[in-house]
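Below, each structure is written out as structure tokens.
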Structure 1
Amino acid sequence: MRLKDKVAVVTGGSSGIGRAIALRFAEEGAKVVVGDVREEPREGGKPTVEEINTTSPGAGLFVKCDVSKEEDVKRLVDEAVRNYGKLDVMANIAGVMIKRKAIEISAEELLRALSVNVAGVFYGCKWSIRQMLKQGEGGKVINMSSNLADVSLPEVSVYSASKAAVLALTKGLAVEYGPYGINVNALCPGATKTEFTRAFWETEEGLRDLRSRTPLVKRGEFLLQPRDIANAALFLASEESDRVTGECVLVDGGWNAW
């Protein structure tokens, strides 16, 4: 049990990669607080917290949270501490995708993407690090960036820009709070099969494009699954990553090796 007696918060934990991370943390013994704007998974099925509590009663808690609102994120962290007594791991996974030509994106859409993907991550870092400093025992912060922070595709310029900002923020916080024993790292997934990325893989043309960019094929599959990213998150949350900070952990099937 690599996270036994740990308390973790996962934003965006109702669906997709966030859901997989929350479930993986719970499997390894963590108490998990899921923060999201909706409780039901986009993919269908039981809510994440219901899944957790089925096997580990009381180990899961849902808190409605819009990460673009700082007061929501503060309340999320406060609820984790109020219910479980502390905070060890903060996973800032919530995000939004805009897939459209840059000249067609409105100012409102741009600000929404930045408020969720960048400000939302910053708020999660701010309030979790404040709590970890108060506890005085260090902690792990995991931010959701993307392999598209370093490479890009047509129609994702705003998304790529927001994820590059997350990576820069991660490195800065790693330097700033490393002396206090707080690790800050970023997950940088490649093409992962979730509802969030459906626009990329739902057509044969899209699948061909993704396949052409992905060197690694395992058992005939090249698209990543949410659990692949969750396994990397588990490493970053566990003691195994105690000497890792300020890093972008790529799980992309080899995209960025081209």
Structure 2
Amino acid sequence: MKELLEVMDKLLSPEGCPWDREQTHESLTRYMIEETYETIDAIKENDMDKLREELGDLLLQVVFHSKLAENKSFFTFDDVVKTVTEKMISRHPHVFSNMNLSTSDDVMQNWEEFKKKEGKKTTLEGIPNTLPALMRAEKMQTKASRVGFDWPDVNGAVEKVIEEAKELSQANNEDEIIEETGDLLFAVVNIARMKNVDPEKALQRCNDKFLRRFNYIEQKIKANGNSLTDATLQDMDFLWDEAKTNGL
């Protein structure tokens, strides 16, 4: 860490890199997001060499932001490490103290209680607005559930999806369609949550499946000397079923 911090000091010095010196917390936001998703890709691919590299890139973003803050006398990298270390110790009394928390649910409930003591004013406070929408919906629903605001069982959530799908089919103007689409997606997230499924992960898996099967369709059509625009919907449906049969 000492060497990495020294490298960043050099980059931000008057003799350092012009691009690095121009950066702000705001301008670096996109890189933090990109590096996070690249790290997630490495995890999904189970590529440990790539994961090692991407974790380094992600750490660099933490160091970059810390050094920008230090240069304006807000806080240092050491302050960042100290803060998260103290937080981990205080929020794990079942590990570092004598509190007895035997299940994951107990741990999460205790975590929320600690957040309240640290100044959180509302139950849903602290969920980032910039999270992917499905992930944000799941987090809000989970937190609401912990205080008793939830369906008694998954059947209620299923009925809500049916209700919202009907309302969407009956929507006429743009505002209604947007609102009812959101309601339907939110209701589907409820089912996924109650089935212990990560909705973001489920949709990504579906996206990957669609990509494989559509690529299969395109490759088959091009192999016959045609383009997608030449194929009929029936042609593409046939190849879709073929891709499905082949396990794609």
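No value in this document is a laboratory result; all are computed from the given coordinates. The shown structure was predicted, so the numbers you read here are calculated from the model rather than taken from an experiment. Cβ atoms are built from the backbone, for glycine too; each structure is taken alone.
Of the structures labelled 1, 2, one was used to calculate helix-only ellipticity at 222 nm (-39500 (n - 2.57) for each DSSP H run of 4 or more, over all residues; to 500), giving -23500. Name it. Going through each structure in turn, the value belongs to 2. Looking at structures 1, 2, which one was relative contact order in percent (Cα under 8 Å, 6 or more apart) calculated from, given that it came out as 9? Label of the originating structure: 2.
Where does the value 1.1 come from, among 1, 2, when distance in nm of label points 7 Å out along Cα→Cβ at positions 37 and 69 is the thing being computed?
That value comes from structure 1.
Can you spot which of 1, 2 the value 6, 17, 24, 26, 17, 10, 2, 0 was calculated from, given it is P(r) over Cα pairs in 10 Å bins from 0, in percent? Considering all the candidates, the number was obtained from 2.
Can you say which of 1, 2 returns 3.3 when distance in nm of label points 7 Å out along Cα→Cβ at positions 53 and 213 is computed? Here the read-out was taken from 2.
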